[in-house]
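Rule-based calculations on the coordinates, nothing more; no lab input. On a predicted model such as this, the values are computed, not experimentally measured, just so you know. Cβ atoms are built from the backbone, for glycine too; each structure is taken alone.
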Structure 1
């Protein structure tokens, strides 16, 4: 089975650009990559998303799992390849940097529905299920060496323990924590911390990343009987979804495939085989679960194969084969 490259290059400008960059390995300065990137920046859907994010943080949404969360949209444009110098991106970045905690992570408004006595609108805080994604986006935007971003990375990385990363929140949220047992790793916090640290050479081979990856792979190997924080690796987990929002098979594989030292782990091979089994005879993949916030996007349907999903799947498969 081979990636359907020609089919991918016939897709939306942002699909073509990322396919040329990540699947074909073409140089950013090459004429075709440059043309695809300019077309992506002119695409109405991409421009609309950037315009929305220029009002950061936007509408406060209670559930971190909601596909409409602004920080999920932020990570999506970061994965497309937007950088701080692109049109209107300075507005986005400056608004994020304007709200920092003393510890370093960047803050979001606290929804009134947040449980516990420390909740209420008008308060800003961070949690380990949002802070790493905001910092990840800033790193992808080209701010990895910004002192504020470095402080946030160092603080979040330092929260790791022997089983990955816990459910952690800023002091503004008091004693709030998720539904898991004390001392258990939060699978989603661990996933998004690995996602962030995979972007940074000084952390990619760290003990924290090794422990976090082991935690997720161990959960896969024992998916029938271990569900910390109610994060099941069951039927819904195995459904193919895009963009990367929550805790699912492709998101986990995309993150773990960024760590070369996992290449021969049999548990990763087993998870990869599940992904491969979902390809059609042409090597294309179809969305199996749709978030309504993305209905107008190419991947916001389950009727026909999705180019964006297919690109994400083949990026994982290529990393694994390498």
Structure 2
């Protein structure tokens, strides 16, 4: 019988710590960020993570990438929550210079993943007046996963809302990731690499396809291309979040060919959206949509405006 494991990604929506000293950067509704509401969110996010992939593996996820987390305090509270504490997790987070003070991070089960290296790949930009601006760092993590070396890039790309400003930033981030991937694959063509995160765009976006060199069919992957299984999941009925009243699949996981080879000791099985009923609104006009913590200035006590995405691997 095959052994199965889960790697997930979850945008947890403005998950700020309750130990904030400077609240000036927060969205207006986070003046209502009371200890009890923070504790409720920790419990809900930990409960959700504990359920991701459980149907397929009957286990807690091995590795979970996260974005919109303020600091490591949040990750520590998550892994010490009663829903996750038995997983014996550890955390990786490097605080960036992002203007909203939100970051990408990772939690992993120490008995399954041995951390070898982690580093933030800092993103600094200058405008025509030489004024610097910042966005979330790319988190790079290297380690042994069930004795197989893997490389992880966790990302949260700038929004396309400010298209002219952010388009060049997005392209630069894609090029930076691709350069690192090419360097790894030049040393070893079978290197196992995962890029996961909130790309703030759909799987068929031209920049993503062209700059990262992604393809949507496994049989077409024969070299340095990345397999993007999210293309097959994208539909008008289903996604990881709602944008302009449409389902979108901004949250994605991409895989190098090392996971697709028949003789691989760590082999790709499937990818899916974790859109369980408990993560959805149960009434009103927004029935079926993600059950959020805040909507506008109103506290709803939900989970996030995104659903997690996850992949099952065989080892």
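Once relative contact order in percent (Cα under 8 Å, 6 or more apart) is evaluated on every structure in 1, 2, the highest one turns out to be 2.
Where does the value 54, 46, 37 come from, among 1, 2, when Cα extents along the principal axes in Å is the thing being computed? All intermediate terms of the calculation are to be shown ahead of the outcome.
Values: 1: 54, 46, 37; 2: 55, 52, 39.
Label of the source structure: 1.
Looking across 1, 2, the calculation of helix-only ellipticity at 222 nm (-39500 (n - 2.57) for each DSSP H run of 4 or more, over all residues; to 500) that yields -6000 traces back to 2.
Highest-scoring entry among 1, 2, by distance in nm of label points 7 Å out along Cα→Cβ at positions 80 and 136, is 2. Comparing mean count of other Cβ atoms within 10 Å over residues 96-103 across structures 1, 2, the highest figure is found for 2.
Looking at mean count of other Cβ atoms within 10 Å over residues 32-39 for structures 1, 2, the greatest value goes to 1.
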